[in-house]
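These are the structures in question, set out in turn.
What follows is calculated from the coordinates using simple rules that are stated; it is not laboratory data. None of these values were measured; they are calculated from a predicted model. Cβ atoms are built from the backbone, for glycine too; each structure is taken alone.
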Structure I
Amino acid sequence: MRRYAAPIVIGLAGIGILLWLGTWQVQRLAWKEGILSEIESTIAGAPQPLPRLIDPEAQKYMPVTLSGEIEGETLAVLVSVKQQGAGWRLISAFQTDEGRRVLVDRGFVPVEAKDAPRHTGPAEIAGNLHWPDDRNSSTPDNAPADNIWYARDIAPMAEVLGTEPLLVITRRMVPADDGVTPLPVDTAGIPNDHLQYAMTWFSLAAVWLIMTGLWIRRLSTGEEA
């Protein structure tokens, strides 16, 4: 029995570690699904007035409604949308009936429609507050002089358009913004790969078990491991 000690110890240790990792990922999956459910509930909640005191952590995804006028100058952010391809997110200034000026993400237009005429004047918008994190180490610098933006950098955009550093992502606009497809906030872009990770660890545990069995079998038949 002594010659079986090594494969049994190594086999049980490896299987135990892999099963623990898989179980941990299942727990992380439940945690992440809880967070996504909370975000979805926030997004679909009752609209709130624009906050006076800004708290990005507490107010992210807060539903709001705006009534006022959408202004003419529009910033264009280069994006790529699934099943639609490359195009632009349009960011405009919005003057509320209460006299506040905020940024509004109107939605997506194809590349060739960047400079097409857009609705200006009275409008009502339903949407959500957001502080997007579009920029990473490979994101190019914006080119405001050419109206080419590579990320929704709220502070610089607010400075260019003379608004508060507050961004509302449009869900619905009245009158309809012809030619513009709203890209409302949702949870689709939030990664949740814990199930795949769990299946990977459990699959590796099964492979480890099979290999341990083969090792023990070879030892039992007198073959060299």
Structure II
Amino acid sequence: MNMPFYVAPEQVMKDRADYARKGIARGRALIALTFDEGIVIVAENASNTLRKVSEIYDRIAFAGVGRYNEFDQLRVAGVRHADMKGFSFSRDDVDARTLANQYAQSLGQVFTHEMKPMEVEILVAEIGHDEDEPDQMFHILYDGTVNDENDFAVLGGEAEAIHSRFAEDYSASMTLAAGITAAASALAGSERTLVAADLEVAELARRNGRRTFRRVEGAELEAMLA
């Protein structure tokens, strides 16, 4: 009788992690940062139709890198979860922490039990009701690991190099324009220049009213980068 093929569990987990990281690294990165009025997310994305940054709920944004169809499934699931909870209870009961935990459980389940892990990293960001309530950013990895980010987060390919470049220019008191300019410079590096058409930018700002999510695009974005 033939002996069954055996692979150590540690090797299986390592192979899955390597596979997911390679898939994520092939995509373009994004930076989410706090500025003087909220949170802004700057993603390298030349597409006019495939969005990497989206609104989940009133004060909550979602961003993803990696395989588009996989993180878009997660986005849709998050919207449905938020809408159901807000309708059943209260809009104030919908929060980024709960969504991040839901995403972590889903990604961890797939990573542990499915043959192929999801090739994604996602970010859930939420701004407080007022300046006294802290803003929150949760970075969820392909294996379900959750990182609570304080000032800024970098997702996607070349994350370490981009993180180092951006850390040199970052300040929590940055204006929206300064934050976008610094993020675009860090994403581009020294050998490229990113223009407005190469970027997808959205902010969460309390001045925008109840629905704090707003896209920054077109002539407004061009003027900021200029």
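Here distance in nm of label points 7 Å out along Cα→Cβ at positions 147 and 179 was calculated and came to 1.9; which of the structures I, II was it taken from? The structure behind it is II. With mean count of other Cβ atoms within 10 Å over residues 59-66 coming out at 26.4, pick the structure among I, II it was computed from. The structure behind it is II. Each of I, II could give distance in nm of label points 7 Å out along Cα→Cβ at positions 27 and 115, but the derived value 5.8 comes from I. When P(r) over Cα pairs in 10 Å bins from 0, in percent is computed across structures I, II, the figure 8, 33, 35, 17, 5, 2, 1, 0 traces back to II. If Rg and Dmax of the Cα atoms in Å, for residues 123-162 alone is calculated from each of I, II, which structure is the one that comes out at 12.1, 37? This value belongs to structure I.
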